[in-house]
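Right after this note come the structures.
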Structure P
Amino acid sequence: MQVLGAFSRFEQCVLNMALINICDSESYVGEEMRRQYNSWKQSTNETVHNPWLDLHQFTIYLPHPEQEYEDITLEEGLTKGYNVEVQPVKDKSQLVYNIPEGGHFVVVLKQRLVNGDFEIAATGIFVRSLGILSLDVIIDPDQGQYQSLVIKHPIIRDYPKDWETQLRMFLKREIIGEELPRVVGYVDRGLNQDYRPPSWNEVYLAATGFAGF
């Protein structure tokens with residue numbers, strides 16, 4: 001696993017766990033997405049469709065590794081995806097990206113101190129078909145310096161050989177989302193009932209080389 005200077009190994013594992021929960025429509029994040037989407041459509045008297053067809057924003061919180069909570073351990077919260085918020089984007093003009101259909105907006109917030117505030121660390125696009133986060137990591141906000149980071153789903157093993165080319169073409173709108181391979185189906189319990197999402201401990205151990213999926 002590539003660990004960039006902007007993210008520690010722990011934080012990149014948190015991103016991996018968040019991606020696992022975002023891709024799984026039966027996770028807490030998936031259930032919350034449907035709840036938010038249905039509530040929005042009901043308030044506007046619009047027909048309820050597949051929420052993935054409408055643009056959403058996912059906010060991923062990277063907690064301090066020593067952060068403690070009253071009712072749940074950090075490991076349990078990360079496993080369930082409680083550090084991920086989702087909401088439909090009702091005004092696309094406020095986004096910093098022109099996101100192609102099939103992509104969703106992502107904001108990453110980082111907690112540098114125990115009990116400290118969360119600060120923006122990255123923005124980017126989630127491409128559901130590929131199960132990929134394409135992020136612009138903030139290196140120096142004053143100088144406008146960013147570093148690109150692509151996070152692949154840690155469970156998916158059968159990415160197409162040309163996935164990087166397909167991702168680039170999709171983000172440039174040279175191909176549409178329907179033309180991307182739907183490898184996400186393997187890691188979504190709504191599509192694959194045999195899939196068992198890993199726990200935080202499994203994700204962390206795999207990243208440190210002590211275990212594998």
Structure Q
Amino acid sequence: MKTNSAVLHLKTREPQKVYNLGGRVYTSMFAAKAIFTAPKPTLEAFGAEITKLDAAIKAKDGSKIKAQAVIDQTDVVYTMLKSLLIYVNQTAEGDIAIILQSGFDCNNEPVQHDVPAKALIKRIEDGSTTCSAKIYMDSLTDADRYKVETTTTPDDAESWETALDFGSLNRLEIKDLVAGQKIYFRVYGGNTHGWGLASEPVAFIPR
């Protein structure tokens with residue numbers, strides 16, 4: 001007879017994925033504290049380490065020290081997730097409803113798929129034609145498409161318009177721009193499960 005159990009469906013310790021799962025588990029177990037009465041580690045301690053990971057990810061700027069800080073904090077959260085996984089399985093005793101209330105996946109449930117992490121524009125240069133812009137960025141894990149939005153007023157959330165949808169990483173080029181007009185770009189990575197977070201806006205003046 002097959003026994004239901006909570007499982008970690010993380011194939012790699014990719015920081016954003018560990019953070020996403022950690023946040024989901026924390027929120028779910030906190031909402032079901034009547035069931036998960038004595039988690040090890042405590043939810044307070046777990047939540048504090050998730051917050052640290054979020055801060056480390058946001059502070060990453062290309063330096064080796066900050067990159068290592070992200071790796072180290074990811075390991076801390078991942079280790080705590082494994083401990084909570086054991087606790088949830090001991091508490092649930094095979095009850096699928098309790099397992100799913102924890103925020104973890106169940107071994108007989110479909111694997112959870114994440115949307116890509118936040119995009120990061122490396123630089124923008126003149127494109128292949130007059131008044132065009134070529135966007136350069138590193139590929140995103142799990143992304144199989146990219147979307148570019150533009151605006152001349154980045155602080156106006158309603159002003160952003162899609163300039164390129166379902167683009168490939170090597171063809172993020174926007175044409176027919178207005179010469180001499182400062183324009184702001186942001187990029188999203190996406191897959192069949194949705195779009196990730198937009199990159200920070202980057203300004204460019206086409207020629």
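The table that follows gives values for the structure above.
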| quantity | calculated |
| --- | --- |
| Structure with the greatest value (metric mean projected area of the Cα convex hull in nm², for residues 71-158 alone, set P, Q) | Q |
| Parent structure of the calculated result -8000, given that helix-only ellipticity at 222 nm (-39500 (n - 2.57) for each DSSP H run of 4 or more, over all residues; to 500) is the read-out and P, Q the choices | P |
| Value 19.3, calculated as Kirkwood radius over Cα pairs in Å, assigned to which of P, Q | Q |
| Origin of the value 51, where percent of Cα pairs over 17 Å apart, for residues 143-198 alone was derived from one of P, Q | P |
| Read-out FRET efficiency 1/(1 + (r/R0)^6) of positions 95 and 175 (r between Cβ atoms, R0 = 41 Å, to 0.05), computed value 0.10, structure in P, Q | Q |
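Computed from the coordinates by the stated procedures, all read-outs in this text should not be read as laboratory data. Bear in mind the structure is a predicted one, so any value in this text is a computation, not a measurement. Cβ atoms are built from the backbone, for glycine too; each structure is taken alone.
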